[in-house]
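Enquirer: Below you'll find the structures, each written out as structure tokens.
What follows draws every value from the coordinates through simple rules; no lab data is involved. As the structure is a computational prediction, the values presented were derived from the model and not from experiment. Cβ atoms are built from the backbone, for glycine too; each structure is taken alone.
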Structure I
Amino acid sequence: MNFYKDKKILVAGGTGLIGRPLVEMLIKHEANVRIASLDEPTEMFPAEFIKVDLTKYENCEKVCRDMDYVFNLVGIKGSPKMMKERPVSYFIPSLMFSTNMIEAAHREGIKRFLFTSSVGVYAPAEVFFEDDVEKTLPSPNDFFGGWHKRTGELQAKAYQIEYGWDKIAIVRPANTYGPYDNFDPENAMVIPSLIKRVLDGENPLVVWGDGSPIRDFVHAKDVARGMLLALEKCPGPNKPINLGSGVGYTIKNLVEIITNNVEKKPEIIWDISKPSGDKKRLMDITRAKEILGWQPEISLEEGIKDTIEWYKKNKDIINKRYNVFKKR
């Protein structure tokens, strides 16, 4: 039996990095999909599309109305540099998105709700285990992002306590990448930033730090698949689930994978005068395996190739996405 067949499903942020593959999967499952986003649709899905600002509560009620389930993927992706220099541009609208969406979903009688949290909720550690979050503070290198996502998780628990609404799933994706990412070098994350710079011919390629920090990278399609399982199994807000690879790659490994997939390799210069961030960010994915039966299927090498090929074919649309850091 198909859990999503004929269900009316809102994907808030359905034009984004994870939203697009999630929408495609839902349509394959024969769901009736509504997409809410500030982007302009760059291709047609057999889905309802509403261009809307979800910082406004009344808009959240509007897009939730008559839906069965809600996937809340709406959010802002920005580099650590942007988080430090433009925290208001990130933090305030992000809080509005999260707070408004879950309140509107509850008032509109939504049966199941998925909140997209983040690896940013974790303090520095050898491995990130879900239940360790409440014992620590977010890393100083991801402070505003970490606190925003922790606030959303806490809000979900509040609805369970006061209203008994336990059909809220929380997922914490690792560093997610893939087609339709933010490739703006001014505020992009590490993978899309490096891909753009390398393919645009930057040589020498200057990379911050010494290349030793370890990161957990997961492809957007794997995250989307994990989200479908999380909402269906719905362990509740007291059991957030990591969606990562469980495999650590150094930034040096990452640069090598990217440069090995281009025709002209640039010279690499490591700028050790610049900060590198936390030394290690690696997720334990035992809970995802045990509760969801999920594990990633796309290797970093395969995913990087996929993303590079997509970028080559879609350079004309990458700057058409809504970008909060360019609106002020």
Structure II
Amino acid sequence: MTDSPLPKELTLLFDGAGRARPVEDAVAATPAASPEFVWRHIDFASPGAGARFAAIEGLLPDVFDALTAPETRPRCVPHGSGDDAGVFINLRGVNLHEGADPEDMISIRIWLQRGRIVSAWRRPLFAVRDILESIEREQAPTTPADFVARLALRLADRAEPVVATLNETVDDMEETVLAEEPPDGLRRRLADVRRTSIVLRRYMFPQRDALSTFAIEDLPWLTERERSRLREATDRITRLAEELDAIRERAAVVHEQVLEQRSEVMNRNMMILAVVAAIFLPLGLLTGLLGVNVSGIPGTETSWAFWAVCGLLLATTAFQLWLFRRLKLI
């Protein structure tokens, strides 16, 4: 299962005891007294997906629109009351497909009722593979809410290496900035880290709120154990979101350090230019005065006058250097 492609569509019947088996077109909810429940998953980007959704019994128009919406953010919306109550929840996971950017997060939309799950995606999500692998081990989710809790935890598991990589990247950049002059590509790497952390954070906090809302909804088929699992998933997502906040702030600090180092280099160069200009200004004044083409210039008839002028210039330079050091300008 690890290297096999993710199925675009499937229909599974769970027995409520950790096992599941594929069935044909089981789209109706199972009886309330039965521990069994059905999971119907459809790739809504595939041809004819709309007709297959429309064929699902008892699917509300609002839920149909939410399942097939082209773009959506993580959220949780309850519908109905009593045993027929349901919840629409949209979750997102990092994009781990080869060549893709992790922050290009993939959405999975889920409609939950007692005895039924209907889900949809446009692109495969690797966290679902973890659910399928647990089914192969006969450790399948036991209820629809347990399914969502496990999926949310797997989404967090998949996101943790991405967040850890961002942390390590920021660590390396902090050491680089403190140890030596920033390399040319550091600002671009900083921009990539900040952009990735901002985009991931933008979905993590709404995902936390969606799971928290689901956990506190007054649903007759939601048990205390399932609420506890949902709170655990919420805590994991919250921790990831807080780490992303910390990464963004650390990247901002590194960026400020880079700017400060660049400013120090520019100030140092400007100081050197200013000192050089200050040294040559009086020298230029002296040589200019001695080089004017008027009568009365001293030393024109003296053989050693040139060397006297050179000595005067050297003495002036030495005095200026001493004065600049005394004033701590160099």
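Enquirer: Rank structures I, II by distance in nm of label points 7 Å out along Cα→Cβ at positions 109 and 269 and report only the one at the top, that is, the highest.
Expert: Checked I, II; max of distance in nm of label points 7 Å out along Cα→Cβ at positions 109 and 269 sits with I.
Enquirer: A value of 15 was derived for relative contact order in percent (Cα under 8 Å, 6 or more apart); which structure in I, II was it taken from?
Expert: II
Enquirer: Which one of I, II has mean count of other Cβ atoms within 10 Å over residues 213-220, as calculated from the coordinates, equal to 24.1?
Expert: The correct label is I.
Enquirer: From I, II, which structure was helix-only ellipticity at 222 nm (-39500 (n - 2.57) for each DSSP H run of 4 or more, over all residues; to 500) = -11000 calculated on?
Expert: Attributed to the structure labelled I.
Enquirer: Output the label of whichever structure in I, II has the greatest value of Rg/Rh (Cα atoms, Kirkwood Rh).
Expert: II
Enquirer: I would also like to ask the following. Taking distance in nm of label points 7 Å out along Cα→Cβ at positions 149 and 173 from the coordinates of each of I, II, which one would give 3.8?
Expert: Derived from II, not from the others.
Enquirer: If we compute mean count of other Cβ atoms within 10 Å over residues 93-100 for structures I, II, which one ends up with the highest value?
Expert: Ranking I, II on mean count of other Cβ atoms within 10 Å over residues 93-100, first place is I.
Enquirer: When FRET efficiency 1/(1 + (r/R0)^6) of positions 229 and 285 (r between Cβ atoms, R0 = 35 Å, to 0.05) is compared over structures I, II, which one is greatest?
Expert: I
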